[in-house]
Structure I
Amino acid sequence: MTSSSLMAIEARQSADVIETQLRQNQALFDTLCEELRESPPRTIMMIGRGTSDHAGVFAKYLFEVGCGIPVIAAAPSVAGVFNSTLKLDGCLAIAVSQSGKSPDILHQTRLAKQGGAYTVALVNDTSSPLAELVDQVVPLHAGEEKAVAATKSYLATLSSLCQLYAMWQQDGTLQDALALLPSTLRTVQQQAARLLSDDLAGVTHCVVLGRGFGYAIAREVALKLKEVLGIHAEAFSSAEFLHGPVTLVHKKLCVLNIAVDDESLSSHNDQIVNVAQRGGKVLSMSVDKELHPRLHPLLIMQRFYLDIEHIAIARGLDPDEPVGLKKVTETR
């Protein structure tokens with residue numbers, strides 16, 4: 001039975017959102033990417049909080065692996081608390097925000113622009129203060145997102161980053177795969193759940209392990225486990241986890257395995273086997289659908305959003321309004 005919660009409805013809208021986004025942003029990216037090829041940035045700064053910050057981690061792997069350009073994560077407190085302006089000549093600053101209203105993101109973007117960066121906003125509300133501030137607006141086309149837990153706006157951000165990269169680098173293979181992404185997401189929506197309520201019975205603490213792009217989405221998975229299910233979850237690179245935190249496994253720690261089918265899979269699987277041999281309870285989050293490796297994380301997230309919504313309902317929780325949270329968080 002299909003759930004009627006806002007979270008489930010909005011998660012299922014992702015395919016339509018991305019289909020519209022890919023079409024509507026084509027001309028915009030033609031112009032922007034031509035500018036980037038003519039004057040390549042020396043660095044890229046990603047600006048965001050929460051789910052948007054996790055999209056920035058995905059962007060780090062995407063642009064560093066594919067473009068060879070260093071990507072740094074903005075520390076909004078540098079601007080918001082210490083009021084420091086960085087020297088950012090030759091930098092492309094990409095601000096990611098669903099609402100475009102968070103004061104700290106606005107202040108960080110403003111100071112980045114003052115520091116010499118070329119500023120781009122990936123934003124859902126194109127009439128927002130952030131959209132008015134930057135040099136170039138990239139609409140996410142996600143429509144209104146009412147559920148507190150972001151779903152379609154996160155997937156729309158990842159697809160937008162992939163479209164930007166593919167057109168900038170003139171990667172025809174990825175562009176062709178992006179055209180197939182909406183229909184593939186719809187297929188994944190109809191697949192059987194990968195994560196069930198019984199899998200997490202009695203679980204109050206867990207770690208989420210991924211490698212590379214898998215680690216990027218593991219951060220979002222961990223956040224949603226906290227937000228929607230009230231489970232204390234922390235994300236680690238599967239390689240980094242072996243450098244100390246793995247000692248927790250002997251306590252029968254629950255481990256959620258984010259296995260992305262890309263260049264990292266073999267080494268990641270070796271590390272997961274190590275964790276299992278130490279006694280960890282390993283649950284795997286994957287999908288039975290092939291697509292370009294850079295888009296595989298989006299398929300995993302699509303299935304995961306629907307699965308944890310079902311688990312929340314089964315536990316008597318409201319996935320649309322997690323306790324203590326609101327849609328727009330204002331910090332400085």
Structure II
Amino acid sequence: MNYRVFGRCGWAVSEVGFGAWAIGGSWGKVDEEDAVAALHRAIDCGVNFIDTADVYGDGKSERLIARVLKDRKERVFVATKAGRRLVPHTADGYTEENLTKFVERSLKNLEVETIDLLQLHCPPTEVYYRPEVFAALDKLVAQGKIRYYGVSVEKVEEGLKAIEYPGVRSVQIIFNIFRQRPAELFFARCREKRVAIIARVPLASGLLTGKITKDTVFPPDDHRNFNRYGQAFDRGETFAGVDFEKGLQAVEELRALVPQGFTMAQFALKWILMFPEVSTVIPGAKNPRQAEENAKASDLPPLREEVMESIREIYKKYMLPDVHHRW
């Protein structure tokens with residue numbers, strides 16, 4: 001496992017982290033013992049950054065992480081998120097009182113005195129224009145309830161606005177072979193300000209594993225079934241917002257580019273890691289085998305420039321017209 005500096009926090013984090021959405025819910029059935037074993041295996045493989053949220057399984061994901069970390073001696077950085085518990089989810093709900101309440105609940109779930117990194121969980125765009133929200137986060141830092149804070153965003157524009165606030169240490173954003181826009185301008189701005197970048201949805205909800213076909217059936221409680229067109233939350237979170245059929249066509253062309261010794265998923269993760277601005281990428285894993293396969297992407301050789309260029313051309317052909325300017 002290779003490690004990268006996490007922005008101004010100064011942490012050395014594994015460049016492949018662990019995304020804990022799937023072990024909380026919305027990805028079909030996940031056996032709890034498999035989830036625990038996946039977390040342990042990831043840490044065995046050198047992973048020391050775990051990303052979760054208070055709404056993943058209504059706190060289940062956070063509690064599973066706490067259970068695992070009780071048995072580990074390694075220093076593992078845990079990032080969680082707050083805001084999506086609001087009903088309705090509006091900018092007016094991002095008050096000091098509500099944020100404090102959410103943080104205290106996560107502290108209890110994670111069984112810690114201080115949260116390493118708290119992220120606003122894809123709030124409405126208007127929140128980024130309310131300095132009082134970020135002042136409330138500064139207060140939580142001063143109180144010792146959170147060590148640092150960042151944001152999770154849907155749009156590049158939200159990320160650019162967020163990093164104007166000096167306290168924002170990280171931005172989590174969708175970045176993968178199907179969603180390349182962040183690399184154009186946003187990465188350079190983060191590099192200038194030494195803001196950490198967490199790349200999420202790296203495998204486009206499984207499309208980039210190469211294991212999904214047009215005949216794949218997703219369970220009713222899987223977001224790849226109930227949110228394919230953005231019915232429940234932002235469409236970009238499911239299959240990275242790409243048209244399912246076009247995504248499958250693009251995957252077929254990408255297969256020819258996968259180097260010997262790589263799985264398709266490792267190829268997709270390595271593509272992300274070719275960008276030095278990315279601090280960590282957070283694929284999910286439902287079992288130990290997936291966790292180990294993800295972690296191994298770190299030690300695979302870099303992709304050749306001609307492969308990177310071919311990937312750009314496939315993106316331009318299939319994704320750019322529909323996806324590029326939406327997020």
Structure III
Amino acid sequence: MRALWLTKFDYSGNTEAVILWARGLLSRELKIHLVLTGIPSSLLGVYKDYLDKYGLKNSLNIGTQQVQNLLYYSRYDLLHVYHTDLYALAENLSSSLKIPWLAGCFNEINHSSYPHLTKANSITCCSSASLQAVKDLFHPYRKIRLLLIPFGVSIKPGNFSPLDRLDILYAGPLEQNCTASFHALNEVVQKNNFCSLSVMSEQRPSGFKGSYYPWNPDLTGIFNHYNIIAGSGFHLLQGIAMGKIALILNENYGGFFSPHSTVQAHDFRSGEQAEKGEIQKLLKRDLQTLLENLPNTKKLQQENWNYAMENHNMEIIGEKIIRFYSRANHTLKS
């Protein structure tokens with residue numbers, strides 16, 4: 001089976017999640033061509049080298065006509081689109097080329113995308129939150145056309161070395177709606193000598209004095225130097241799969257990730273509202289608790305790593321994708 005995957009770049013970690021899914025399917029009978037659009041010119045070479053390094057067939061920042069040519073001349077069995085901004089394009093290509101298309105849903109579903117989702121042959125959701133949103137939208141929905149496909153990661157032995165200080169890396173976007181929670185974290189770190197804070201984002205935050213890394217899809221090389229990964233979404237899953245502690249920090253503050261406080265395929269995001277001052281109080285309390293209760297901290301690292309292994313192992317996720325594709329393809333042909 002041959003599939004063309006199409007998504008649009010952003011700094012949420014969803015782009016890296018799609019790439020990791022594709023990497024996990026390389027040795028399978030499913031052949032994938034990955035199309036990424038909207039990559040900033042400064043990162044185009046970085047992503048090209050990264051995808052080529054792992055042997056992923058790819059086309060970067062190509063236009064609509066080129067996508068159409070790929071589908072027409074290469075005879076793909078299906079088109080899987082992972083970004084809401086591209087659903088309308090997928091619907092048009094599916095209609096004109098008579099190829100089935102699947103919609104991949106991440107954390108939030110844009111209301112403007114609802115009409116296009118109704119035309120998708122199947123829908124995949126990466127979290128229980130997005131799955132429930134689709135169920136609510138289309139109830140009753142044919143089960144065969146809807147599937148939960150969690151983020152997938154390659155699980156490696158975790159590093160649970162004792163903590164003598166907290167080295168935190170914030171990885172993710174720093175758009176206006178995320179700056180308050182980030183600055184709250186930065187101010188707490190500056191007032192405590194047992195912490196350090198570094199950033200991997202689109203650009204260095206204004207006035208930030210810590211270490212800064214330009215954006216890079218190869219997360220593991222940078223993550224190795226830290227014991228806490230702050231942010232949201234896929235980046236936190238990548239962190240716990242390496243034995244790190246995950247600090248949920250998007251527009252709001254969600255505290256430290258623990259599998260005991262989650263639901264199935266948790267999306268590593270916080271929906272709780274809090275003022276900046278309140279976030280600072282919570283951060284200071286939680287960071288101090290980590291260092292004051294080291295046995296519990298090590299237990300948390302181990303439990304998080306176990307959670308990643310049991311729920312997001314790419315070996316299992318890859319098999320799930322292939323079975324779903326086979327079933328969906330059979331249904332469409334029958």
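In this comparison of I, II, III, the computed figure 15.0 for mean projected area of the Cα convex hull in nm² is attributed to II. semi-axes √(5λ) of the Cα gyration tensor in Å, for residues 33-136 alone computed as 24, 18, 12: which structure among I, II, III? Value 24, 18, 12 for semi-axes √(5λ) of the Cα gyration tensor in Å, for residues 33-136 alone corresponds to III out of I, II, III. Can you tell which of I, II, III yields 2.5 when distance in nm of label points 7 Å out along Cα→Cβ at positions 97 and 129 is derived from it? Of the options listed, only II reproduces it. Each of I, II, III could give distance in nm of label points 7 Å out along Cα→Cβ at positions 153 and 201, but the derived value 2.1 comes from III.
Since every read-out is calculated from the coordinates, none of them should be taken as a lab result. Given the structure is predicted, the values throughout are model-derived calculations rather than measurements. Cβ atoms are built from the backbone, for glycine too; each structure is taken alone.
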